[in-house]
Each structure stands twice: as structure tokens, then as C-alpha cells.
Structure I
Amino acid sequence: MIWVHNMAWAVYLGGAISMELVLRHAQQFMRGSQVAVVCQNSGRKYRWLSLACLIILLVTGLMRVTWVQMTQSEMVLLFGALLLWSLLVGILALLALHIHPEMHLRVSSSMTEEEVRTERKRVGVAIQRMDFWVRAELMIAVLAMMVGTAMAI
């Protein structure tokens, strides 16, 4: 069971690190329209993978703590880990339900040039929001892993 928990962390953190360090770097060399498409496609796949990992982490983590008698300080760490897990789920929901849909460029041939510029600006703002939340997710995930490691020691 512990190896499943550790693998879920490895996949989750590996994905978060890849999104931040690899995908963000590659996007610097793409046109804006390409960035939006890449973000939509990779975000769609990443959200399901990270949701599966977060569920596995919750289940295996709770299974482990039910088998071990915990001290008061370990209970505080457990509460902190659950709080951080909840933040990660919240960020994932925010990205999936609000920010990624906002990144869809809605341009039609009937739009004026000004409307097209406004639409592109809106997508640019959504991309900036996504960048912020993906970085926040990575920092919270690293902190959560450190809390979990402290519990295991």
C-alpha cells in the first residue's frame, strides 16, 4: 500500500513539475493561439491524472493512519496534510471548471477587429491566471509532500 501512495506522489508531483518547468518553458516559444490550444489539451489530460492521484493519496493516506496510533503532533500534521490536500483539490476544480474554459478563444468571422482583440486579451488574462494557479499548486504539493514525509518519520 505504501508503494501505491508513493507512486501517486511521484506521478502527481512529476506532472506538476513537468507542467511548470517543461510546458511553461516551451510555451515561451509559441504563438498565443498555440499556447491556448496546448494548455487546453495538456490541462484536460493532466486534470484527470492529478484527480486520480489525489484520490489515491487520500485513500492510501487515510488507510495508513487508521493502522497507526498517532501522537498529538502527528494528528496536527494529519490535519495540515488534509488541509493542503483540500487546497489541491480546490485548485484543480478552479482550473478545470473556470480557468480552462475561459481559455477557449471565441472568435467568429462576424466579429469586429476590436472584438477579436478584446477576446484575445481575455484569453491572455486566463493564461496568466492559470500560470499563477499552476505555480501555487506546485508549491502546495511540495509542502504537502513535506508534511506527509514528516508524518512518516
Structure II
Amino acid sequence: MTEELIKAATATFHAAGHKPKSISAVLEQIKADHGIEATVSGGLLSLKQGSTTFDLGTVVSAIAEKHPRLFYGGAGTVNFKSDLADDPQAKVRYIKEHGLPAWDALPLNEKSPNANKVVTDQIPNSEMTSQEYMRLSLSEKSDLAGRIGAVGIQKIMARKRK
């Protein structure tokens, strides 16, 4: 991905009101989900599938709704203060919605004391750490074990924190 593409995509996503955690991950997700290619034309982001050009706002909103974990600012899904580390507006929104005591009660990050008691919206997958795996519900663990098998679970349990 070129620097020009990253700058154009960053400006476009921010203008659309979404702050991605990783521009390249979002653009890759758009391509994987919809086959839409991102290009730069005159310094502006363009999203195309063949000869069809897509409305940027619509695509950005759709991908943010489908994959909220790719973006900062989901004040309703904050589990740690670090979830909003680079997003002061989302922090303010969280405090307005939930109050300062709720903000103060949040662990700083996953390695903080009492962080293991936080229930996250982690998507069960074969690349998660053992700590993330231990927070899953019994049904999520069973479903994951059915998909990746005992060897996959052993690999997860052998993995340390990120």
C-alpha cells in the first residue's frame, strides 16, 4: 500500500466520522468482503469494483457497522481505557454516556489487575492468546474447539499474552 493511498484513506475515513485502528486492515477487509479496490485519484480515495465506482460514505459506514472492532470510538463496546487511547472524542462520549465513575472503574488494558474479570467481545479464533480464550463462554469454547480441533486449542493455550 502506498503512502498516498494511506493518507487519502485516512482523510476519507475521518471525514466520514470513522477512525480506523489500521487503514490497511480496513481496506483489506473491504476488498475481502466486497471485492472493492481502493485507489487514489488526484489525492482523493476512490473505491471501485471493475468499472463501478462506489459512494465512499456508504462503503465506510457499511464496513464500520459490519466490523466495528476495526475502528476506534465504539463507546458502547469499551472494555479497557486503552480501547480509546488515541481517541479523545470517544473518551468524552463514553464519560458522557456512562459517567466518570464507570470510566475510573475500567482497567487500563488487558494486563491490568482485575482485567481478567472483564468480559470482552472477542471473536473466537485460532490466533487468540490463552488469556483471551479463557474469557470465552463455554459455548464459544465448544464452537471454537469444533472448528479448530484439540491441536488448535493446545496451540492457543501454549500462547502467552500479546
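Here, each number is a calculation from the coordinates, and none is a lab measurement. Bear in mind the structure is a predicted one, so any value in this text is a computation, not a measurement. Cβ atoms are built from the backbone, for glycine too; each structure is taken alone.
Distance in nm of label points 7 Å out along Cα→Cβ at positions 40 and 128 computed as 3.7: which structure among I, II?
Numbers: I: 2.2; II: 3.7.
Attributed to the structure labelled II.
Please state which of the structures I, II yields -15000 when helix-only ellipticity at 222 nm (-39500 (n - 2.57) for each DSSP H run of 4 or more, over all residues; to 500) is computed from it.
Working: I: -27500; II: -15000.
Clearly, the read-out refers to II.
Quick check: 49, 43, 25 is what I get for Cα extents along the principal axes in Å, calculated from one of I, II. Which structure matches?
II
When distance in nm of label points 7 Å out along Cα→Cβ at positions 16 and 88 is calculated, the result is 2.6; to which of the structures I, II does this value belong?
On the way: I: 0.6; II: 2.6.
The structure behind it is II.
Ranked on relative contact order in percent (Cα under 8 Å, 6 or more apart), which label among I, II comes first with the largest value?
Numbers: I: 36; II: 14.
Going through I, II one by one, relative contact order in percent (Cα under 8 Å, 6 or more apart) peaks for structure I.
Say we calculate distance in nm of label points 7 Å out along Cα→Cβ at positions 32 and 64 for every structure; which of I, II gives the highest result? Spell out each step's value before the answer.
Numbers: I: 4.5; II: 2.1.
If we compare distance in nm of label points 7 Å out along Cα→Cβ at positions 32 and 64 over I, II, the biggest value is for I.
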